[in-house]
Structure 1
Amino acid sequence: MDDLYRELIIEHYKNPSYRGKLEPCDIFFADSNPLCGDHIEVYLRLDSDGRVADARFDGRGCAISQASADLLMESIIGKSLEEIKRLTKQDILDMLGIELGPVRLKCALLSLKALKAGAYGLGEAGDELVE
């Protein structure tokens with residue numbers, strides 16, 4: 001089963017559906033992981049009801065960080081900011097479908113950290129947002 005999930009990660013890394021910038025956008029947040037150099041930018045466009053009409057990410061990083069960003073953007077289309085604020089690290093781990101060590105976990109959670117910081121309208125993302 002792990003092989004199936006590894007293939008999913010590689011596919012989202014090599015052929016991301018949600019990579020790119022949204023301009024104009026309603027919410028933007030960028031964050032980096034200084035330990036490994038991964039960098040993620042999250043762009044959201046909201047509809048008149050405050051739900052995510054479109055979502056994109058841009059940046060650079062390892063397969064885990066880029067695949068989790070793509071999967072996350074896909075999963076939030078149609079969600080409200082309140083629903084986004086309730087996302088957890090377990091949601092990301094469920095999307096990826098594999099066990100991750102502490103270093104890879106930081107990579108996987110970078111997009112969630114940036115997304116939630118943007119949803120909360122914060123100036124800086126904090127690790128407490130992805131517990």
Structure 2
Amino acid sequence: MSTDLPDYYFRVRDNGAFVFRIDTENRQRRIEMDQIAVVNIRNGEIKPHGGRALSDADLTRIKDWMHERTTLLAHRDMDDIHRAVDYMNTTTHWAQSKASEDQLEEVTDNLLLAMHDLRSVLVRKKADRMMKPMKKTG
């Protein structure tokens with residue numbers, strides 16, 4: 001473990017994090033974690049914890065973390081979608097070459113409904129994107 005600890009620790013949770021200030025400058029040289037805020041990245045809210053006032057340094061670090069976290073989650077979302085495309089291709093190969101009739105019977109309706117739903121959304125969104133330039137000029 002490194003001897004240099006960060007000044008802040010973010011305990012990730014759904015929609016954000018609990019923010020702690022790290023303190024090792026005490027007599028026992030123990031690591032103390034003092035909760036200073038709760039962060040919601042969905043709505044951008046930063047709530048000080050326990051009636052305390054957050055310093056400019058606190059707010060700057062929290063906002064930096066929120067930006068870093070949002071960027072990371074967006075990257076993960078896109079990675080998940082690219083994996084979904086791979087899974088769809090793998091599933092197609094499985095259905096064509098390996099699946100038994102019983103296995104196909106078990107999953108066909110759910111797969112068809114999910115693909116129909118996805119296709120409907122994608123076609124609608126594509127049409128919306130294609131219509132935007134026409135609305136601007138028209």
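Taken together, the values in this text are just the output of simple stated rules run on the coordinates, not laboratory data. This is a predicted model, so every value here is computed, not measured. Cβ atoms are built from the backbone, for glycine too; each structure is taken alone.
The table below gives the values:
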quantity	calculated
When mean count of other Cβ atoms within 10 Å over residues 38-45 is computed for each of 1, 2, the largest belongs to	1
Structure responsible for 2.1, with distance in nm of label points 7 Å out along Cα→Cβ at positions 86 and 118 calculated and labels 1, 2 on offer	1
Among 1, 2, structure where P(r) over Cα pairs in 5 Å bins from 0, in percent as derived comes to 2, 12, 23, 26, 21, 11, 4, 1, 0	1
helix-only ellipticity at 222 nm (-39500 (n - 2.57) for each DSSP H run of 4 or more, over all residues; to 500) from the coordinates reads -14000; which among 1, 2	1
Answer label among 1, 2 for the case where relative contact order in percent (Cα under 8 Å, 6 or more apart), calculated from the coordinates, equals 26	1
Comparison of 1, 2 by distance in nm of label points 7 Å out along Cα→Cβ at positions 46 and 70 - largest value held by	1
